[in-house]
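Following this line, the structures themselves.
Quick note: the coordinates plus some simple rules give every number you see, no bench work behind them. This one's a predicted model, so the numbers in the text were calculated from it and none came from an experiment. Cβ atoms are built from the backbone, for glycine too; each structure is taken alone.
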Structure 1
Amino acid sequence: MDSFDNWIHGWLMLGGWATEAVFKLILAGFLGALVGIERELRGREAGFRTNLLVGLGCALLMIVSTRFASVPWNPEGAYNIQVDPARIAYGVMTGIGFLGAGAIIKHFNGVRGLTTAAGLWCVAAIGLSCGLGLYIVSIMAAGLVLAALALLNSVEKRLPRRRHRRLILRMPWNSAYRGQLIKRMEESGISLIDQNYHRHESLAEMDVTIDISYTDPAKFEALETELRQDKECKLMVSERA
C-alpha cells in the first residue's frame with residue numbers, strides 16, 4: 001500500500017505540487033460526497049453538499065498546514081522555527097464538533113442526528129487524510145464508513161434493542177384495577193419503570209402515567225391493542241419516552 005501511495009505521489013508530482021494538491025481536493029470531495037449521498041437518500045439533516053464541503057474543506061486546511069510547515073522560517077538566518085503541520089488539524093477536529101452538534105436535533109421525545117454527526121466527523125478525518133496524501137487509507141476509511149451507515153443498518157434492526165414508552169391511561173378511581181393492569185403488563189413481558197397518577201376533580205376518574213420498556217415490539221402492540229379495546233380504561237397518550 002505504501003508503494004501505491006508513493007507511486008501516485010510520484011506520478012502526480014510530474015505535474016508539479018499544485019497538481020497533487022488539486023487531486024487531493026477532488027478525492028476528498030468525492031469521498032465526502034459518497035457518504036453524503038447515503039445520508040441524502042435517508043433524508044438526514046447533513047446530506048450530499050454538506051459532506052462534500054466538509055471533506056473538501058478539511059483537505060484544503062491540511063494541504064495549507066503541510067505547505068506552511070514545509071516553508072523554512074529562519075529570519076535573517078539566526079535561527080530556524082519548526083512548525084507543527086498537525087496543529088491546524090487539531091482545530092479542525094474540534095471545530096467539526098460544532099457542525100455535528102447542529103445536526104443533532106430533538107425529535108419528539110427522542111434525539112435524531114447522532115449518526116449523521118458522527119458521519120460528519122469521519123468525513124472530516126477522511127478529508128484530512130486525503131490532504132496528507134494517505135490515498136489508500138482515505139479510500140478504505142470511506143468504504144468502512146459507507147458500510148457502517150448502509151450495510152450495517154439492516155443488521156442493527158435485527159438486534160434486540162430495548163425501547164421505552166410512556167402511556168397515559170384514564171380509568172376509574174380504583175387502585176385494584178390499576179394493580180391488575182400492571183400485572184397484565186408484567187405477564188406480557190413488558191418491564192415497568194415508573195408510574196404516577198393524577199386524580200380528577202370529580203374524584204371518579206384518574207390519569208395514570210406509566211413508563212415502560214420492552215424488547216419485542218409485537219408484545220407492546222398486542223398490549224396497546226388490548227388497552228384500546230378495554231371498556232374501563234382509555235388510552236389517552238402513547239409516546240416514546
Structure 2
Amino acid sequence: MQRLDLTLATAAENLALDEALLEDAEHDGEQEVLRLWESPQPIVVLGRSSRMEKEINEPACIRRGIPVLRRSSGGAAIVAGPGCLMYALVLSLQSRPEVKDIGLAHSFVLDRLRGSLSARLDGVGVISRAGTSDLVISAAGSQSVRRKFSGNSLRMKRTHLLYHGTLLYAFDLPLIGECLTIPPRQPEYREARPHREFVVNLPATREQLSDAVAAAWPTQSDLAHAPVSRVEELVAMRYGTRSWNYAFG
C-alpha cells in the first residue's frame with residue numbers, strides 16, 4: 001500500500017482525486033492507496049444518490065458561501081472542513097476478497113480503524129461501530145449515549161474498492177445543523193436526536209488521528225505521482241459541474 005498526503009486547491013479537485021485514485025488502481029493491477037487530506041474551507045458533500053432538497057439547507061449554504069458538491073460513493077450528505085480529517089482507502093478485491101461483500105467491507109475497514117484509535121487514544125471513552133458505517137464514542141462503562149464522530153461510504157468497481165470517510169476532531173459542529181436537515185433515513189441508535197446532540201469531536205489532535213489511520217493501514221512507500229491530469233478531467237466532466245452536483249435537486 002502507498003500513502004498520499006495531499007489536499008488540492010478546490011473541493012471539486014479533492015473529491016475528484018479519490019475517484020482518480022480508484023481508476024488508477026483499476027488500470028494498475030494490485031495497487032492500493034491510503035490518502036489523507038483536510039479541506040481548508042467548509043464544504044457540503046452529497047452522497048451519489050442524495051436528494052438535495054431532503055438533506056441540505058441550501059439557503060444556509062448559499063448565505064455562508066459554502067459550496068455543495070456530490071461524491072461518487074453512496075450515503076447521506078456531510079459537512080466537512082477545517083477540523084475534519086478525511087481519509088480514503090483504495091483496496092484490491094483480489095488481495096482482500098472479503099471486502100467484495102459490502103456489509104463485510106464496512107466491518108473490515110471500520111473494525112481496524114476502531115481498534116487503532118482505541119489503542120492510541122487512551123481514556124477518551126469507548127469507541128465502537130454503529131449503524132451501517134459510523135464510528136461513535138460513549139462514556140466508559142456505558143453504551144447508552146453514543147455520539148458520532150465518523151461517517152463513511154464506499155464505491156465498488158471491478159477490481160478495487162474505494163472506502164472513504166470523515167474523522168471529526170476540532171470541527172465547527174453547529175455548522176452541521178445549520179447546513180444539513182435531519183436526514184430522512186436515520187440509524188436506530190440516533191434516536192431522532194438533532195445534529196447538535198448527535199455528533200461530537202473526538203478528543204484528539206490531527207496528528208494522533210493521522211497516526212492511527214496510518215497504523216491501521218500500514219504503507220510501504222509514498223505515492224510518487226498523483227493522477228492530477230485525470231483530476232482535471234473529472235472536474236470538467238462532473239465535480240465542477242452543476243449538472244452533477246445538483247443532479248437530484
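Say we calculate distance in nm of label points 7 Å out along Cα→Cβ at positions 67 and 99 for every structure; which of 1, 2 gives the highest result?
Top value of distance in nm of label points 7 Å out along Cα→Cβ at positions 67 and 99, among 1, 2, belongs to structure 2.
Taking distance in nm of label points 7 Å out along Cα→Cβ at positions 19 and 59 as the criterion, which structure among 1, 2 has the greatest value?
Largest calculated value belongs to 2.
With relative contact order in percent (Cα under 8 Å, 6 or more apart) as the yardstick, tell me which of 1, 2 scores highest. Mind showing how you got there, number by number?
On the way: 1: 18; 2: 28.
Largest value of relative contact order in percent (Cα under 8 Å, 6 or more apart): 2.
Using FRET efficiency 1/(1 + (r/R0)^6) of positions 115 and 179 (r between Cβ atoms, R0 = 30 Å, to 0.05) as the calculated read-out, with 0.15 as its value, let me know the right label among 1, 2.
1
Tell me which of 1, 2 gives -9000 when you compute helix-only ellipticity at 222 nm (-39500 (n - 2.57) for each DSSP H run of 4 or more, over all residues; to 500).
On the way: 1: -19500; 2: -9000.
Source structure: 2.
Name the one structure among 1, 2 that distance in nm of label points 7 Å out along Cα→Cβ at positions 3 and 123 of 3.6 was derived from.
On the way: 1: 3.6; 2: 2.6.
For distance in nm of label points 7 Å out along Cα→Cβ at positions 3 and 123, the value 3.6 is produced by structure 1.
Where does the value 180 come from, among 1, 2, when volume of the Cα convex hull per residue in Å³ is the thing being computed?
Considering all the candidates, the number was obtained from 1.
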